[in-house]
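Once you scroll down, you'll see the structures, which are given as structure tokens.
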Structure 1
Amino acid sequence: MPVNRRLLHVIENPQEQQWPSTPELFLEQLSYPTLFWIQGKDTSRHRAIVTLLHGNEPSGLIAIHKWLTHSFFTPAVNTIIIIAAVQTALTSPRFSYRHLPHLRDLNRCFNGPHDDLPGFLAESILAQLNHYQPEAIIDIHNTSGKGPDFSVSISADNQHQQLVTLFTNQMIITEIKLGALMELSEHSVPTVTIECGGANCNTSHTVAYQGLVRFLQEENVYNTAIPNTLEILYHPVRLQVKESTIINYANQYCSYTDLTLREDIEQFNFGIITPDMPLGWTKHNNRESFKLLNAAGKDAFHDYFCIKDHTLYPTQTLKLFMITRNPTIAVEDCLLYAVKPPSM
């Protein structure tokens, strides 16, 4: 076993323990970031599952708890499962904090620096993955708002597509580097992020569980057939706002805010929007509060959006995703992602 267990509690063959009946009690019993090691039928290979990098995204945890307590089977290969932001998820109100207010977002720490608590935990996770050398890594998340399941990868090669299709039929290929775990694909092992859908949706938990079972059962994940229904979208961009921006969600502009987004904006997750569709209203009749960089780091706001009569519009037909109605996440992370549909 690895020497570096600084922040990860290691439990071997967790199926041999009696676990509590609910995911919440299960998490309480863990108490700390935890790595499970499960011996597989083929002991010469490893695979890895990472989840709860964000404390408000429980579908991966729920799926793992269900598998351990209701349907355990010996996986095809040795498997490590890392449940990361346990204390964040347990902080009251539970499953409400993406990251604790005084700490960095854990899924922005994998490229360093590793000089604070989230950085130490990211470094510990990387050390374990480096030790076990898994043949594939699945990182299970929930979307920040309501919407369908999809995946994110930095590569569109067959291996990444095969991993994705165990969970979903929608795939985003991004060049944006944020320090996320999936960026390991650039240097070492095929890694994909699975966005299961909204955190409070039973369908999301089902996506996580069914994909988890397929990932554990499949003798060779790289023999998976890639269906014709897999939709691949390229070159997403992130629409961000300044940290001081005050955001609200309503059906018309609210005078006490800098930006009012549509009350129903989440309906556009993975939907098509056109230049005649307003997304919100701004205090200032300019794009001063907004930031949108393309993959080359160049300002590309006007390629995608514009402000007309204090109203935010797309400048072309776009598909949006990761739209949230959580103003804290919208300011700290981004308002939304946008991508040009394939036919555009």
Structure 2
Amino acid sequence: MIKKRVSLKDIAQKVGVSTALVSYVLNGKEKEARVGEAAAKRIKKVAAEMNYQPNLIARGLKFGKTHTLGLIVADISNPFFAMLARIIELEAQKRGYTVLFGSSDEQLEKSQNLINTFLNRQVDGLIITPVAGSQAQIEELRNKGVPFVLMDRGFSEIETNAVVTDNHDAMYNAVKLLIRNGYKKPGIIAYDTTLTHMMDRIAGYKDALKDSGIKFNSKWMAKVPYGNYKEHVAAALDGFLDAKGRAVDALVFATNSISVQSLKVIHARGIKVPQDLGVISFDESDVFDFFYSSITYIKQNLQSISENAVQSLMQSIDSRSKKYTKITVPSVIIKGESSSRRTTRGL
């Protein structure tokens, strides 16, 4: 049997006061209503005994805020997004907000369903890692005046609040490191998307080659789809690492998911890192600990990304301003053996 939700009226009847008085106390406004200390304590005690749970949606309609935020990440199973979600939750709690989570799994329809669900829950604002093709969803949020901030990625053609890593410089510095260490044909495996984070990483890769006097070769780059990326990563590596005509002498993986899958193939193929192939990953993974060669990776500042995302959203909620701000967060390279200076080649 489902118990009836305890209402303010139920508490008022038990205490013997008005419903309005109970509302003032439970909404922290007893001083404004000049409620006596004893009465306020009695109301709070009875509310706790009756296991009163406030109706956040109703409260939001009345006071204009529910103190809840909606967070939509691309893939909660990815440690990168899981950690971002955790830090965002803690940052929101410091400001008295509760975070509702959702994972779009890089699916356009699921992204829209999550947006609709969170808006129906009367969240005060949204932090979104957008999926490919979701420009119309973002435009609709702007047109409705919904406070939101894009995180990790965005769209070059839409001006919004956004917090992102400096993806261009991060990839540029990684490729330059490989070139300084003697690699002449660095390749890249990236996701096939027009989202800004991946486009910026590819641009950083190409600019590093250009500034090093190395002409870009289309055979050095592979783009794989999000959906069934594993088999496409394996196919790309087959082309890169063909023993008859090895196309590259180093690889930069544009995400940790691509990195993990690539290292599995590299290990199965008996390719030695870094003797046969230099390697750098964008983002880290616990799996790297089990690889025989320590992996060099680009470490994004998740704390700064999360803090800025929450702060940007809070400002948008409070001001409802149409002025948009893009915050770019720097990253660092954590050097391992996988990008060490090339000396001998086992080819």
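Bear in mind that the values in this text are calculations on the coordinates, not laboratory data. Just so it is clear, the model here is predicted, and its values are computed rather than measured. Cβ atoms are built from the backbone, for glycine too; each structure is taken alone.
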- Query: Taking helix-only ellipticity at 222 nm (-39500 (n - 2.57) for each DSSP H run of 4 or more, over all residues; to 500) from the coordinates of each of 1, 2, which one would give -6000?
  - Reply: 1
- Message: Quick check: 0.20 is what I get for FRET efficiency 1/(1 + (r/R0)^6) of positions 69 and 253 (r between Cβ atoms, R0 = 25 Å, to 0.05), calculated from one of 1, 2. Which structure matches?
- Response: 2
- Message: Comparing 1, 2, where is percent of Cα pairs over 34 Å apart highest?
- Response: 2
- Test item: Rg and Dmax of the Cα atoms in Å, for residues 37-76 alone calculated as 15.8, 50, pick one of 1, 2: 2
